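Next come the structures, one after another.
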Structure I
């Protein structure tokens, strides 16, 4: 764990340094947050706060993973070093799609951003490439762990590939929906990724424990600027990136179903949106005061900090529970 701890600390420091450099650039470019008029009134004061802050995490991960690759190669751990790259590529791929969407909306002032069909196509392409890499490149098999039963089931390849792609797309969408309150998505993602990293370390899968540690350090560094009152938001650049990381590691560990437990908050955020849309179409009324779920609690009178603390503690408790049942 010495390497993992070192990488986490180095990534944390590098992320903070990157934040001090990148945030002023975002301010100069006037890449400001656009708040919904029908949202919580307290959010209107956030209008203009720099977004696209996910760039901070991407830059940090690229630098530290590259440095780690060189270090591990020099130490004779070339196989571990080589296996870091595909996870980084997936992360950059999703972050790049989010960046294009943010760039079109915030820099080019195209309010629609990247067309949903193009956005989904991009996410799909990256997902397919990664899943094929796992199956054909690493030959990890299609065994999938079933929580509680503590056993693996072998999924036929023709079902495993679409299932894995759905896991990636669903996770990225869920983390994206969770991003709506200062520090919420970054806090929850950091806890979930920490849980998966610990599992990787327990299983002796060094590439996962090292990569996860770098990501956690990068997210924690970003969180220093994202806590309430946020000095920067991650935008789709960050939320898609984090969703990609979580799903990539979960699939690598053969534990995508564990996300239903440790990532319950993002799952509920997604379900709340689905319920809201269906209920409104059928009745013309809202089931929740506002969706996603975190906004519902805000409109009930909860402060942003309370929502973040409660949701994060729930995620922490579920992550500990997840570690107990594997």
Structure II
């Protein structure tokens, strides 16, 4: 079998540029003191030869791969995917590459995901683990590697970057209460997910504080199908629904339409996430906006500072806000 052709080496670049291999190495690693003309000559030679640096060798020399590893859940959901994409964009702007893998809550799967990333010499880790068992398993295995947890939603910690889930729920329910609703039912996400439980807890606190009857919780799984199924289980007295994410809200609105009930004429719906599709549902969805872009940018700022041994910026909870559209109205319209 014929061997693949060898790509150009640092020595090839050095010969083309008329400099030493050490000078090429210094240009590649951004050493100070290289004359502008020399740097330009080396870069021109690299372009002419289509040179690609050997990242493995660079890691051995510098001790850094300029790579941020990312672990996400193996079940795709809007929040985790949006946050990881935002991390990737922010990392690229900061001069880093990203490497993504996913895992289930299984200890063996978590160990396999970590082995894959750590074996590639990552400089830091971003973890979106909505099960606390995954967070604990990763924390126990990473040693001194800089890590941030995304979308934990609770109290801010040194290693967490998240959106204020309770604050988002308060904004949603204050909106419904201000419209006059007193019979509000909740469709939660799967309660073994930390953010679903946080939203559920905040909902119950608000209902209790307002002195309202608590209707049975309907637990979904983040999908439109589960939202549709939840719509068939609503208490007939409910004039409003707080749904834990937009996808379930879309399914809920479909179920209500199939029952001959209108939104917001018969039932108001307020949701969570503010996905692009929420602007185009029928009716357009009133929903809590989560700033996933801000999550990604802050995560990278914290990690880059920690990689450099610098003081990391504060990582307070990111404040969400309610976007009012056409899926909510006063309960009189629901009568």
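Laboratory data are not the source of any read-out in this text; all were calculated from the coordinates shown. All values derive from a computational prediction rather than experimental measurement. Cβ atoms are built from the backbone, for glycine too; each structure is taken alone.
Among candidates I, II, the computation of helix-only ellipticity at 222 nm (-39500 (n - 2.57) for each DSSP H run of 4 or more, over all residues; to 500) that gave -23000 used structure I. Computing FRET efficiency 1/(1 + (r/R0)^6) of positions 98 and 258 (r between Cβ atoms, R0 = 35 Å, to 0.05) gives 0.90 for which of I, II? Going label by label, the one that fits is I.
Starting from the value 26: which structure in I, II was relative contact order in percent (Cα under 8 Å, 6 or more apart) calculated from? Answer for the origin of the read-out: I. Assign the value 25.5, 84, calculated as Rg and Dmax of the Cα atoms in Å, to the correct structure from I, II. Going through each structure in turn, the value belongs to II. Between structures I, II, the greatest calculated value of mean projected area of the Cα convex hull in nm², for residues 18-89 alone is seen in II.
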